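In what follows, structures are represented as C-alpha cells.
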Structure P
Amino acid sequence: MIALNPRQKRYLRTLAHKLKPVVLVGSGGLSNGVIKELNQSIEHHELIKVRINASDRQSRADMIQAINEAIDSTAIFCIGHIAVFYRPAKNPVLSLPK
C-alpha cells in the first residue's frame, strides 16, 4: 500500500469519476477468482472502480480492507457500494501530482 497525499487522492478521485465498475464483489465475498480478476484489472488500469454488494456498512468496510490487503492497493474513496482502488503499475501510465 502506498501513501498518497490529499492532492494526489483528489486527482485520482477526479480521474475515477468517469470510470465504470470493472469488478463486482457479490455477497459471497472474496473468492480466489475475484481476487485474480481484481489483480488483473488493477495491473492493466492502475485505477479501478469496484462494486461491493455487502449487506451493511461494516461489511463493506471489512471487504474494502480485505481487497486492499489481497491486491496490495490503496483505497481512494468509497461512496455507497462503489469503491475506488489505486496501485501503480510496473510501467505507470498515470502520473500523480507532487
Structure Q
Amino acid sequence: MALGSASAFRPTGTVSITAGTTSNSVILSGGGETIVVTNTSAALAFVRFGADPSVTASSADMPVLPNARVVLSVNSFVTYGAVLLGSGTGVVMLTRGDGAFV
C-alpha cells in the first residue's frame, strides 16, 4: 500500500442500540479494529467500549453529533459498546470492521 493511502472500510457486523438517557450496552458483532458509530437520533450521543457487559456510557465519553457518524479505532479486546443520549430516545448503530471510512 502506498504511503498515505487508506484501505476502504470493510464491515463485518452491525448492531443497533435503542438508546435513551440511561446507558444501554450491547455485544458487538463481527471483528476488526475499526468501529463506525452512526447516530440516527436527533440528540447528542455518547459512546464507550469495553470488554464486558458492565461497560456504561456517560456524558464524559466520546460524543457523536445528532444524525452523524464517527470512526473509532478499537482493539481486539473490545466486545461491548454502550450508548447514552443527552435527551430523548433514538437508535445508534455500531458497525465493526477494518479500514477507513470516508
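Values in this text are rule-based calculations from the coordinates and carry no lab data. Quick caveat: nothing in here was measured; it's all calculated off a predicted structure. Cβ atoms are built from the backbone, for glycine too; each structure is taken alone.
Just checking, which of P, Q has the largest value of FRET efficiency 1/(1 + (r/R0)^6) of positions 18 and 66 (r between Cβ atoms, R0 = 25 Å, to 0.05)? Write down the numbers at each step before the final one.
Numbers: P: 0.40; Q: 0.95.
Greatest value across P, Q: structure Q.
Assuming -13000 is helix-only ellipticity at 222 nm (-39500 (n - 2.57) for each DSSP H run of 4 or more, over all residues; to 500) as calculated from a single structure, say which of P, Q it is. Attributed to the structure labelled P.
45 is what came out when relative contact order in percent (Cα under 8 Å, 6 or more apart) was calculated for one structure; which of P, Q is it? This value belongs to structure Q.
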